[in-house]
Structure P
Amino acid sequence: MSRIGKKTIAIPAGVTVTVAGSLVSVKGPKGELSLNAHRDVRVHADGGVVAVALSEKRSKKAAGIWGLSRTLVANMIDGVTGGFEKVLEFEGIGFRAAVEGTTLVLQLGFSHPVRFEAPKGITFVVVKNTITITGIDKELVGETAARIRALKKPEPYKGKGIRYQDEVIRRKSGKKSVASGG
């Protein structure tokens, strides 16, 4: 029995949830998202509440999918009401970022600037040494942040590179000089 899957999801004002077979659509003030639910799960929306239940087939995989499906629907509702954001920080001499239309242009110490095109539904905001990635789809925001971070991962000696805002980089001391004995 899934503790997460059993919980119902309250539908806030201004949000409509429609279920047509296995297709769940959520429409709100920030946009619209849809999800094709797994065949082992049934989604019901009525009376301002969304409930996710298992179908007749009960297996270990179905129990895992149950909680996941409930969380995905809850994230869709949160996304169309408030949206999601990830903040990346970059550090290094000569490292710069700028937004040109929907393209993020990064100068990361390579011989050429790196251009990163924003996926549909994602916006970038650059202030000093931070990049803010916003959108209504939680999975797409996280994946975009991970792809940008992968362009120049933080290195452990000086901490140069792109990292998440709250990420802690374990630093290494580097080479140590040994005092000669004479």
Structure Q
Amino acid sequence: MASGRGMMLTKQIGEYLVACELARRGLVVATFSGNVPDFDIIAINAKGEAFPVQVKAIRGGSWQFSVDKFVEIKFDFDSEKQIVKQIVGKLKPQSIANLVCVFVIAGEKYGDDQFFVLEWKKVQEIAVNSYKSWLELHGNVRPKKHYSLHCAIRKSDLEQYQDNWSVITKGVKTVESP
């Protein structure tokens, strides 16, 4: 398990890697170092259009979430007030319009980093569908902690979105490398 310091460093690395990639693609970028709820970066194109970007960075493994960030969860109780099942309800509305998420696997050295770029609605769809499928395999009952809302997004869930920067850079003339 990563320490608090290690997690903070990974978060910073991810944000600055994404900021650098966006700047290379002709966007002006402002980072907020976790001080703004729901997004980490604002990217602005040559037309002055702004795009909020949420960055999720890891060194390995999968990205961890609480599923209630994406969907309403209700609990079904038995006669002794013990949780029996989790019921996946309706999707939660998007809190920020046009939010784009960049999932980063921060490599050990420069050039080993991986980026997966997609709209928040797609992230929501992936997380909820994965959670529902996992719950269904267990009869809608979490095996150990019935009240847990933990969910994960794996690299394999995101592969089709690898380096999908056009979600953000549509219509932006990219910067030529020297």
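Read-outs: derived from the displayed coordinates by stated rules, not from any lab. For clarity, every value in this text was computed on a predicted model and none was experimentally measured. Cβ atoms are built from the backbone, for glycine too; each structure is taken alone.
Here the criterion is relative contact order in percent (Cα under 8 Å, 6 or more apart), and among P, Q the highest value is seen for Q.
Could you tell me which structure in P, Q was used to calculate FRET efficiency 1/(1 + (r/R0)^6) of positions 36 and 84 (r between Cβ atoms, R0 = 25 Å, to 0.05) as 0.75? Considering all the candidates, the number was obtained from P. To which of P, Q does the computed value 69, 33, 30 (Cα extents along the principal axes in Å) belong? Comparing all candidates, it corresponds to Q.
Quick one: FRET efficiency 1/(1 + (r/R0)^6) of positions 20 and 100 (r between Cβ atoms, R0 = 35 Å, to 0.05) came out at 1.00 when computed from one of P, Q, so which one is it? Checking each candidate, the match is Q.
When distance in nm of label points 7 Å out along Cα→Cβ at positions 28 and 132 is calculated for each of P, Q, the greatest value falls to Q.
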